[in-house]
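No lab work stands behind these numbers, since they all come straight from the coordinates. Note that this is a predicted model, so its numbers are computed, not measured. Cβ atoms are built from the backbone, for glycine too; each structure is taken alone.
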Structure P
Amino acid sequence: MKQIQSVFQELSFLACFAAVTSLMAQNEIIIPKEVELPGQAKPVLVSMSGITGEAASTLQFDLYVQGFAFTNADAAQYLISGSNNGNLQARATDPHNKSTLVSKAYSGASLRRQAHAFADDFVQALGRKGIAQTKIAFKGENSPTSEIYIADFDGHNPQPVTSDNNLVAAPSWVPGRMALYYVSYKLNHADIFYHDLSTGTRRAFARYGGSNMSPAASPGGSKVAMILSKDGWTDLYVSDADGSGLKRLTKSPQDESSPCWSPDGKWIYFAAKEREHRTLCKVSPSGGAMQTISTSGMPSPTEPDCSPDGKWIAFTAQYRSGFQICVVPATGGTAVSLVEGEDPSWAPNSRTLAFGHRRGGRYTLSLLDVPTKQYKDVSRIPGISSQSQPSWAR
């Protein structure tokens, strides 16, 4: 009898198992991946051998601000090797599965640019977007005047864009183009200019009465958001790229500032101020009611910038006695403080941020890897006391 009961139990178990297996086949069980909070990730460990001097220091910078850290070969997840006798020959391998990710010779450019190209090839082989060959724009200041500059993303090879010998502010790239919007007081007034860097030509874009500030081109470049005070209040406006079709999007006694666009062009994010308290908001470029974005835990948010993947908003928060770079989901929620600084600007990889921070009464530009909180200062321009208000080309 016990044998019969045992056989019956086994058959019952097999029948149940078969039923469960059939149900799983019809309805695949998907276990959601844990969402990693900004600032909580560990760096990816790599080692480097054979590459020396400027090529080595360039690679170390490029990878560090994208979440990598250098160690010995035994502890590394990836191995980088090569030589740089005039030109760069570099190889990246995964010793754990014995695969080669990149093996390439680089020439026809400076050694620094060759190293940038290899860094991008390596990062892209891991399924990420490379940023080592991108550009940043920023304000360089020698009080009482300032000028707009562009440079490689690490601050090297700086080039002046303006020579106004006056005050400038708020450079903003046109996505996908070698062109900028920015504010200049060259004509003794806060005016917005459009500057085509490929031809060197520029034109006044917005010269209304009052202040014309904070230009931001839409993802396709067809529209421009800006802050104007021409109607008495400091409000958010949008127009076509040729300056026509100007539309007022907010109308209130509170001050609006720092517009930026969602990557799909459906929203303009900005900071609103009422009775000394700031909030993040968004509004459709076609008009309508503005919506508040919660930044729980971080008071007085300003200077928002939406990541190119549309998932995060980086912003500046006034916290205690200083300013903090923070991020919050684009839909709002609990904000995470990352590092002391101001004016964040996302890289095309939606991972690295450029920002400015005070050091000895002057501003320095730095790059921050958001998942690991690793950051480094960019190269400074000799003779320029402060570098601030970065904008990353996308």
Structure Q
Amino acid sequence: MSIRERLSGNEASAIAMKQINPDVVAAFPITPSTEIPQYFSTFVSNGKVDTEFIAVESEHSAMSACIGAEAAGARAMTATSSNGLAFMWEMIYIASSCRLPIVMPLVNRTLSGPLNIHNDHSDAMGIRDAGWIMLFSENNQEAYDNLIMAHRIAEHKDVCLPLAVCQDGFITSHSIENIELIEDDKAKEFIGTYHPEHYLLNAKEPIAVGPMDLQAYHFEHKYQQANAMRNAKKVILEVAKDFEKLTGRKYGLFEEYKLEDAEIAIVCMNSTAGTTKDVVDSLREKGIKAGLLKLRVFRPFPAEEIAKALQNVKAVAVLDKADSLNACGGPLFTDVTSGMYVNNLNVPTVNYIYGLGGRDTTAKDILGVYQDLQEIVKTGNVDNPYRYFGLKRGEN
């Protein structure tokens, strides 16, 4: 029997960490992720976990401590947001290049400046090419479930890469929802014990971690990282199958919501998917064949699978809660359209930048996107593919 609770996304993440019972957690507070290590520290103080909790002086130090712990053979975790992630920048790359399966809840918040503590995805997009597996979570349940699956994925012998579990700051991190928790003993059994193959404290195998790596081998090591990311796609699906057997909750690389016969579709991530589903339902009641592709796995990017899922639609809108500031669309749009092109799918596709700095995203906004897609299908004219919605002055 699952345990029914009412929890915020941060509380759910902290409980998942309690069930994981990592050897080391190193953390520094930053809104809106502060509650995760704060809640977890109470589990440390009351003896519910065996974790060595390290309160460090910065986020850079938090990731550095996790790297040291993981390299020594320990299971290590941290949590952060926004500028805290940016302060980890150097160490984020080192964690992945050293093939250390650190797991990090990442509560998405806009990057400064100007200073803003509210949600968008600009922090996560800053590490999209850093070699981290990245899972996105629509709601509190998914944030919890993704964390329970995270170590099984990251620590797999064919992967050995760090993993970030993303959720929207305040929208899910501080909102309380009904959630189903796995019993502690079953969660512990599912997650398993960490048995690293290579680690610094193994006296039988002296190794170096993070040595100088010049022209002779650097390229090959980067290829190995890239290959591990490719391997992760299969592992993610294998772990999801085992998770479904345990809980009945099914996860894939993405969710197809009423997409099987859709003529127009939106692609988006995280909490915006919930609003979009409501709009899809209302449009379906009017006979309009709208659908949604909610991306769960952003890295590795499931390009071929997305192209296949969208092959029968007549127009697509990709929603980006971050702007690449490159004058040609956001990061999700770039990946989706690249995947469509490489897989020989030619469907009219437009991009919308939205929700920056926590700007509310309403059902009316999403409905406007679907209406634009209907017009594209009717006229065959995309006009400007690089668009915005939710701006006060209505620029587009």
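A few comments on the model shown:
- For 3.3 (distance in nm of label points 7 Å out along Cα→Cβ at positions 160 and 184, calculated) the corresponding structure among P, Q: Q
- Of the structures P, Q, the one that 16 was derived from, the read-out being relative contact order in percent (Cα under 8 Å, 6 or more apart): Q
- For helix-only ellipticity at 222 nm (-39500 (n - 2.57) for each DSSP H run of 4 or more, over all residues; to 500) computed as -4500, the structure of P, Q it came from: P
- Distance in nm of label points 7 Å out along Cα→Cβ at positions 240 and 288 - structure with the largest value, from P, Q: Q
- Structure responsible for 25.5, 103, with Rg and Dmax of the Cα atoms in Å calculated and labels P, Q on offer: P
- Among P, Q, structure where distance in nm of label points 7 Å out along Cα→Cβ at positions 120 and 368 as derived comes to 2.6: P
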